[in-house]
Structure P
Amino acid sequence: MWQPEPGWHPLPGGTGTSTVGLWRTSLGGRPMVVKRLARPVDGDPPELSDPRHFAFWRREADVLDCSLTAATPGLRATPAAVEEDGEGITITREWVEDAAVSGLFVAVALGRFAGAGLPALAWLARDQLRTRLRRVEARGGWPTLARTTVADIADHLWTRRSSLLDLSESLPAVAQHGDPTLANLPGRAGDDVVAIDWATLGTGPVGADLGLLSLATREEFEPLLDAYLLGLPPGLATRDEVLAGARITGVYTALTRAEWALSRVAGGEGALAGKYRHPAVAPHLRALQRQFPAIEALLGW
């Protein structure tokens, strides 16, 4: 049975559906990070074994093993060693120092990355927003949001999700990181951002990564949009197409995250409104509030 070495130091955020753990260590005097992925077993969710699903268990290892993003424009990976055994995969990569990159710098990089010519590999993620909303649908939609002041808006957008997803998927398809949080994009190498998590790499609507980024940065959306367009290769997409992709992905993701956060605290004592300031809820509600201009735009479509 695989076990971490005694001298490895656990890092936060190192657990997930397929991630066993994340550790920092030193090899030859160089700081390194070790990530362990577990191979799916009987009883695990079937999407872990679906190469097109965003949750495919081994995608990050495959990306690093074939150096797919070693030299892509805008975003790039740090060198890594990949070792596979019967129980899973161990990824060992160099430690990436936090360069405190701004949201605007990342937005430019995401625009440049959208122009990366990824090969048509069977294990790249597809239809990520649609697949995530199918999960939400299987759980009954957004029932907790129906108890809030955004109930009517949430109901309208939930009812229209199919048509807006169709619109999103009709936009130019580009390289998509899929989880562009600043925590996943800590490093800098010249004009590029060094990413440390490639588990959701794939293709998706232009602007989708921008919409996700806008949920987690201090910068307002308009400057982020201008920065993304600055990095986007000429002729790849129009401003309106980027706006559509960013708005649809950002709004539906923000509503889904707000539903998830509220549902976790809704069962406790007291009115739901009294829990809006809960530390596990408030950040998601603030992110949703920042999406109100995009929500207003979608309501008019």
Structure Q
Amino acid sequence: MRLEKFANTSRFYLSDGGLETYMIFEKGFDLPCFSAASLLDDARGRAELTAYAKRYITLARETGRGFVLDTPTWRAGAAWADALGMSLDEVIALNARAVDFMRVIRDRHETSRLPILLNGVVGPGGDAYTTETQFQAEDARELHSTQITALADAGVDMISAMTLTHAGEAAGIALAARDNSVPVVISFTLETDGHLPSGQPLPDAIAEVDAITHAGPLYYMINCAHPDHFRDAMDGTADWAARIGGVRANASRMSHAELDASETLDAGDPEELGALNGELLSILPNLKVIGGCCGTDHRHVGCIAAQHRKMSAA
């Protein structure tokens, strides 16, 4: 029912910012393998997750937007079990626990005026900044099925696969989501030239995934890239651009290689990021979900929401 309302309303939705970078650089957590799921393991981590979510939900309420509430499971798939020192059964239990934890937050804050989608987050099976590990669609379908089944069984409204680097893995995730009858959003990360890390142009990647999955994704999204990296490649009149329903941009203009090597957080300029996202709103006709990624926090998303509100009132 929540997703049906989401699909059939003109209401705009916010998401959060860069959870992992915020918890590492602002809150001092050591996240193994960059996995925010580890925050569920102790009282302080759970308290910070709750406070983090509440801050964004309050922002959505104050600006009259809906909210997409993510599970902290981007690095909690079967591909990361060994690195996290977990068995497959423990990974399944962790994902179920993450959904249960975030559901309590949603149920505490959702109202008729503040719809909240519970979003099961999936990440790539390899490094999100390189294509050293690539998968064919069927291999990715099998790899990600354990986590997607766990999230679906736990009751998420939809799945979002974030920071994907190539079309094969994206298609496999979409197929695994279809196997579990759960809607899926496919989010690609882009390099400074506007192409996927695999080198494939974004329109070609969308076309490839849609061809393999019979247009299976609910919509596509761009995340973990600064708007300057891809804005000029956006063509609002193209059919593929109509498939883009979300953007979660980085605060920094750094390349992925530069970000990976950086020991400090580049938070960029929140007001500038808000204005740049406003430009995207005017270019992409079906953009419905906007938030942040690496280096962003509630300040950036607040500026994005304010910019959208200004444009809506104009």
Structure R
Amino acid sequence: MSPIKRLFPEPGQRPLRQQLAITLTAILTLSILVAVLLLNLLFGWQARELIDQRAAFFMDAMLSVRAYTSKKVNPIVAPLNQGVGLFRPEAVPSYSAQTVAGYLKDNPDYREYSYREAALNPTNLRDKADSFETGIIENFRRDPSLKRQSGSKNTPLGTVHFVAQPIKVSKESCLVCHSTPDRAPASQLLAYGDSSGFGWKLNEIVGTQIVTVPQKAVFAAKDRSLIATALLMVLAFAVVGVITNVVLSQLILRPMREISRKAEEASVTPATVNFEERERRDEIGLLARSFERMKQSLAISMQMLKDRKGQG
């Protein structure tokens, strides 16, 4: 006999209580499996949404740092860069944002995040966009209404989830350092040369802010939530299954066993048996009333048989 047939034999081959227990177990197990599959999809979507929200906050924070640097720090530090001395990068919004991002990664909630500002033609070649980042920037340039891009990227260290926003030259003050070499501070030319970071135009998209987080971090959080939820579901369904089995046993199986016992007794001495369950208004009561009529018919038949024997 196959394992399936052993578990699910023909109806009536096992006690009704076992059949109910096996049926409930199968239904609840299938329900849990379906629920876990659906929750896996839902939690995966929610995990990505959470990452996108945190990445958006991360970039908004960096935009605030850029704005603060541009409005408060640059006016103080920029005059110091006009000479041929040491160039002070603290006056550059991009430098400030990426430096603060490094400090923000000390927070455990953002330890897995990486922040970068990449440009097609940066002053510091460290910020030169790679082929993937170039593709993102070109998408922003082709569609100025596009405000954000997100998705997955394969790297030597594994798959990462990324969120990107465009960097746009929105202020005339940015062109002091990025329009032509003759307008740039002397210390900037001395530090980075005059061959890169120039030719930018007002309202032009020149780069992208990009936040990346390892895919494993996204799905690790999702898996933890899924496992916890699945365990709670198993516990809840187990409790429901046990309670249902007990209730069915009390409402159906116990009365049926009692009726069966009385029916067997009535087959011998019908006059001594009373089916109290006939007062019930459910199917058990219907069954008890049927046995009561059968008992009465049997009693009448037995009495008639005795009368015939007495006459003979």
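Each reported figure results from applying straightforward, stated rules to the coordinates on display, with no laboratory input. As the structure is a prediction and not an experimental result, all values here were calculated from the model. Cβ atoms are built from the backbone, for glycine too; each structure is taken alone.
Numbers below:
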quantity: Distance in nm of label points 7 Å out along Cα→Cβ at positions 79 and 127 from the coordinates reads 1.3; which among P, Q, R; calculated: Q
quantity: Top of P, Q, R by mean count of other Cβ atoms within 10 Å over residues 175-182, largest first; calculated: P
quantity: Which of P, Q, R leads on distance in nm of label points 7 Å out along Cα→Cβ at positions 103 and 199, largest value; calculated: Q
quantity: Read-out helix-only ellipticity at 222 nm (-39500 (n - 2.57) for each DSSP H run of 4 or more, over all residues; to 500), computed value -13000, structure in P, Q, R; calculated: Q
quantity: FRET efficiency 1/(1 + (r/R0)^6) of positions 231 and 279 (r between Cβ atoms, R0 = 30 Å, to 0.05) - highest-scoring structure of P, Q, R; calculated: Q
quantity: Per Kirkwood radius over Cα pairs in Å, the highest-valued of structures P, Q, R; calculated: R
